[in-house]
1. Can you spot which of 1, 2 the value 114 was calculated from, given it is volume of the Cα convex hull per residue in Å³, for residues 132-179 alone?
2. Here Kirkwood radius over Cα pairs in Å was calculated and came to 21.0; which of the structures 1, 2 was it taken from?
3. Comparing distance in nm of label points 7 Å out along Cα→Cβ at positions 68 and 124 across 1, 2, which structure shows the greatest value?
4. 1, 2: which one has helix-only ellipticity at 222 nm (-39500 (n - 2.57) for each DSSP H run of 4 or more, over all residues; to 500), as calculated, at -21500?
5. One of 1, 2 was used to calculate FRET efficiency 1/(1 + (r/R0)^6) of positions 244 and 316 (r between Cβ atoms, R0 = 30 Å, to 0.05), giving 0.10; which?
Structure 1
Amino acid sequence: MAEHSSGRYLWYIPNTVESGHRGDDTREGWGTLDFSVDLALTAERHGWDGALLGTGWGRPDTFTVGTALAARTTRFQPLVAIRPGYWQPANFASAAATLDHLSGGRLLINIVSGLDDAASYGDGEFDQARRYDRTREFLQVVRRLWSEDDVRHSGEFYRLDGSTVRPHVYGANEGRHPTLYFGGASPAAERVAAEEADVQLFWGEPLDGVAERIDRLRALSDSVGRRHAPLEFGLRVTTLVRDTADEAWRDAEAKLDAYAEAAQRRTGFTKRRAVGQQRLLDLAERGEVLDSCLYTAPGKYGGGGAGTTWLVGSPDDVADALQRYRDLGVTHFVLSDTPYREETARVGDALIGRLRAGAEAVAQ
């Protein structure tokens, strides 16, 4: 699982049919192949290694979109989010190996265990603890299918007899496979990460919370007898970057005002209660701005996930904030802001050179 020496820097492509995601007011072309390809090519031109494609029932299939983007780009790495409830492990292992092989090893995978509209696609497993148990077994089977032939498995959730995946993943002879990203803050989720993930993703928490979780996950990796390369860590957060700090905070407050107006028009809004999401929502009680520039106020208006907290400031402000996460052990960054087309270029130009230079300076 080779990494860039200076880290991996990924953007986000809004994989939705409906426009308006996180306030992006683009209408023309939204949800088309040309729109998504333009975002991927813009990411390539402005220094990003690739981008996350979100998953959810009622949204475009991430593997189909990821395949299309890989075919229309040269370096772009699609971080394809998938749910085990959508797939049998052998079908998934084969689809992933095929795309990874055809793209020359550019596929990345984000495993999602949380519920969406599971009944709509026939996933009858609603018990969250069992969903994490299923995810663990899913990953164990997939890893075997990527590294072994004639796989036989009889477990609680899956059974296979004589299963061989062709083609192999790119670089299988050297022990390589697509990097497996995983999120979740509950004890059950962290155990899955410690045992079977390659990268644990964190939302935009303050430095002390991330440091605590890294320490806990490293200790947990030892206690469960992790069999793979050491667990790595990533950060998924919104980054609002402008030429000056004053301009950035002025735009952040204007954007938040628009979010507040939209929230007032919505009915039936309820805050998510997943453990990781609740941790973010609780941050506002500690202050509106934490650490150097982590803005907690967006969570009041239903930003959700990476939209709950923002890093706000000048390029140096935000790069310095991200470097402090790197100092804790974070080496994977999945960033975003809206409108997506403009911010893909702006944030890439502003941050990636600074981040790579900072990482290389530390390594020397």
Structure 2
Amino acid sequence: MTQPTVPPTLDLRTRAGQATLAFAGTWRLTERLPRLDAARRLIDEAPDIDRLAFDGSALDDWDTGLVTYIAGLEQVCRERNLQCDASGLPQGLTKLLTMARTVPQTGTGAHKMDASPSFLARLGSDTMDLVQSTGEIMEFFGEGVIAFKRFLHGRARFRQSDLWVIVQEAGADALPIVGLVSFLVGVILGYIGDQQLAEFGAQIYVADLVGLATVIQMGALITAIVLAGRTGAAFAARIGSMQVNEEIDALRTLGISPMEFLVLPRMLALIAMTPLLAIYADLLGILGGAFVGTVVGGITLSAYLTQTQQAIGWNHIIQGLIAATVYGAIVAASGCLRGMQCGRSAAAVGDATTSAVVTAIVFIVIAAAVLTIIFDAIGLS
């Protein structure tokens, strides 16, 4: 027959500046354990003590409930600057307490946050990161130039089958999304132009507005941004995954340059495909504007296309193709650079993919502004 358990109890004895807290009964999680506040009040009411000892000689049974309780009492002692003596507890209990003290605390409020660095410290750290990042980018582009030079001399080592696969993925597979976005942007430009020009009875010039905006800038920009989110991110993810799986290290061990084997085919594919996609985007954008001009503006399709042909010159087409080529190189370089810089974890692959898209879009916008200024300066506009 099972004997009934003895309820857990506490008893505080004081003598000559020392208090001894005696535990008796069964201290298990299944029992109704005394509240820690009760022990705290006993300690606060004890007169002039500087040391607290524990006595577990009367314990019948215990589990982690007692370990947690004593850990709380040790925290109380630290708050009151009291010495804590756990030598009177069972040996197994003291070992568990030692393990609990050595485990680092986690979670909100476990430790006070370290003081935030000063402004100068943050500025110095950010400057060092910028210098390091700039050095890595310059090293990457230097290796890329060397790889491209070897390609022109016919000595670059990569598989042509990989190049054609990338050409298909970056070119033909991107036609639906590029076409849809370009057509809708053309529709938007057409609506905006029709609303403004209708006040002057000059709806026919919607063709000029949509045609010039699309051919000079919007077609190439739309293509580049779509490729940045679609192809550039894929480049970063694939090369980053190879970095995680140590496949790039294996290529270096075999004496194969990752720049030639992985980066060069992707650069060539996007440099070749982006201008062709930009021409396709120009056509779809003009058709989007024509749809608005004929349906909303009441312009005949032949009149709209004739006006577009008169507005667009070869200099405008050349501007768009040059910009598209530059944008394609930026997208490929950003994706491959972030992939090569990827860490050795799955989270790092996600960070590299995000960084590739952001980097590509930022540099595309910067390049668009610079190219616009250059074209205007040389009289190509």
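Since every read-out is calculated from the coordinates, none of them should be taken as a lab result. All values reported here derive from a predicted model rather than from experimental measurement. Cβ atoms are built from the backbone, for glycine too; each structure is taken alone.
1. Working: 1: 64; 2: 114.
Label of the source structure: 2.
2. On the way: 1: 21.0; 2: 27.3.
Structure of origin is 1.
3. Values: 1: 3.4; 2: 4.6.
Largest calculated value belongs to 2.
4. Details: 1: -13000; 2: -21500.
Working through the options, I get structure 2.
5. Values: 1: 1.00; 2: 0.10.
Source structure for this number: 2.
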